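Asks: The structures come next, written out as structure tokens.
Taken together, the values in this text are just the output of simple stated rules run on the coordinates, not laboratory data. Computed from a predicted structure; not experimentally measured. Cβ atoms are built from the backbone, for glycine too; each structure is taken alone.
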Structure 1
Amino acid sequence: MFNPQMGVSLHTLSFDINDSLVELVSKSGIKTLELFSRLFLENTDRVKAQIHKFDKNALRVATIHSDFWGADISSADDEAREKSIQSAFFSIELAVEFGASAIVLHSSKEPIAPEERSIRKKYAADSLRIVSEQAASKGKKIAVELLPRTCLGNTVEELFELTQGLSEDAVGFCLDTNHLMDKPFMLPDVAKTLGKRLIATHLSDYDGVDEKHQVPGTGVIEWGPFMEALKEIDYQGPFNFECRFADTDDIAARIAMLESSYKMLAGYL
């Protein structure tokens, strides 16, 4: 039964993983976390120690988001592509350490010109195969994210194309509710089409103009039909908020905004 528990991409609250953040999150209604792999690129041991302070009986690390700032598994440069694959392997090791079930992965960076799309899709598909096999060997899945604009995997059809032939037991998808851009009305149908292969979400609202990742309830997305779609497919993955907070740097205030938004979304069920 679809029973969403509030989750958050931790780096959207703060990139400084300190005792204060751990305490605020632990006292909140947050039940699952997504960890961005870049959190661990500096002061790795200290950051890991902070994450391990969370009570695993009360709060679960659900997903690791592999690097998408400096990595591109579709790169035409062999060395860059291999480094990106190794970056994804690092995320898999983080998933093992923290007990996350899946690694969220982007198929490419952007922009991608029309004339290079075909070869970039080949590189991305090859990389996804390699990463998914490594993840499966560790008992983990990869969640390939629906992306916007010219990125690879910017439609459901292309997500299926990129992962064709890969085990459904090892590969699913992540739906970012901002990434349909000017077609937010398609969210319920996209969720239904992905069905049981939808294993992760990035929840945020769209402003009708650009990808702003607003807190749900502050933009143009109609959340009732989307929540009904998740209920229809009996979605069991993390109900994860990935938002930007332009109005406040205060972590407690950010958490309060998410808690209010979560209550609003749960009210549709």
Structure 2
Amino acid sequence: MKAFYITIFSVAILSACNQSGDKKKAVAVDTLNYVYKTYMLASSNVVDNDGKKDTSYYKAIYPSFDKKEINELVSKQFITNINPDTQYNSIEEEGKAFIANFDDFIKMDEYPRAWYSELNAKVIQNTKNYLALSIDLNNYTGGAHGNYSILYLNYNLSKNDTLSLNDIIPQAKYAQLTKVGEEIFRKQEGLTSNQSLSDSYFFEDNLFHLNTNFTLTSKGLLFLYNIYEIKPYAAGSTELLIPYQLIDSLMTDQGKLIQSQLK
């Protein structure tokens, strides 16, 4: 972690929403206007990390939408999905709690190490009916290594509401979706059709299952398993892409409409 000396502070930095280079494509696709904001808070307590002075920090980069209903919905989901067991009402509140926890921790640890928590939320789809975000999370609060994960958030813009997997594939057809997904997973992992999953994976009862961490891409329905979810930490995360042509008959009309608008 890069060392730095600072006192407690918080900043909000606005940046243009379409900074990815291909501005023409972004303008053609995007329907919601937004800017990216940066919030950062650091502890005033400096610690010694292997001979280098360092301090703990919390940093969040996230989109802020000009449509009030969507902005409130997204802001609320940032907190409820990232820390479902907490009662924080905003990113700022979570950041203050993170730094406060560190400041309390160093009072009890003889050799404390600096902590960090980073959140980077990106708009990955923004069409007439569909908004999708990816949230990259990276944090360290002591121990042998930090943790990281990617969460997907999906929204139905025509209803100003969240979009669930059930909105794309009816629950009655989950078994068929899972079967298709398992065939792709086994081929991707180099497994035979009847090879046990018990040796290298953490699937409950050794039965393959799809999770709810998904997003819709131009190529298919993408699922992502984060570290420790189905494999050890060293194996990293696992992506599973199910092409639309394999599940077209399973998809709802809403799902097909969203797919038709993706680029």
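Asks: Work out which structure the value 58, 48, 34 belongs to, where Cα extents along the principal axes in Å was derived from one of 1, 2. Could the numbers behind the result be given before it?
Replies: Details: 1: 47, 43, 35; 2: 58, 48, 34.
Value 58, 48, 34 for Cα extents along the principal axes in Å corresponds to 2 out of 1, 2.
Asks: When helix-only ellipticity at 222 nm (-39500 (n - 2.57) for each DSSP H run of 4 or more, over all residues; to 500) is computed for each of 1, 2, which one produces -8000? Each step should come with its number before you reach the end.
Replies: Working: 1: -11500; 2: -8000.
Structure of origin is 2.
Asks: Which of the displayed structures (1, 2) returns the greatest value of distance in nm of label points 7 Å out along Cα→Cβ at positions 122 and 146 on calculation? Before the final figure, lay out each step's value.
Replies: Working: 1: 2.9; 2: 1.6.
Answer by largest value of distance in nm of label points 7 Å out along Cα→Cβ at positions 122 and 146: 1.
Asks: Okay, moving on. Assuming 19 is relative contact order in percent (Cα under 8 Å, 6 or more apart) as calculated from a single structure, say which of 1, 2 it is. Please list the in-between numbers first.
Replies: Numbers: 1: 19; 2: 13.
Answer for the origin of the read-out: 1.
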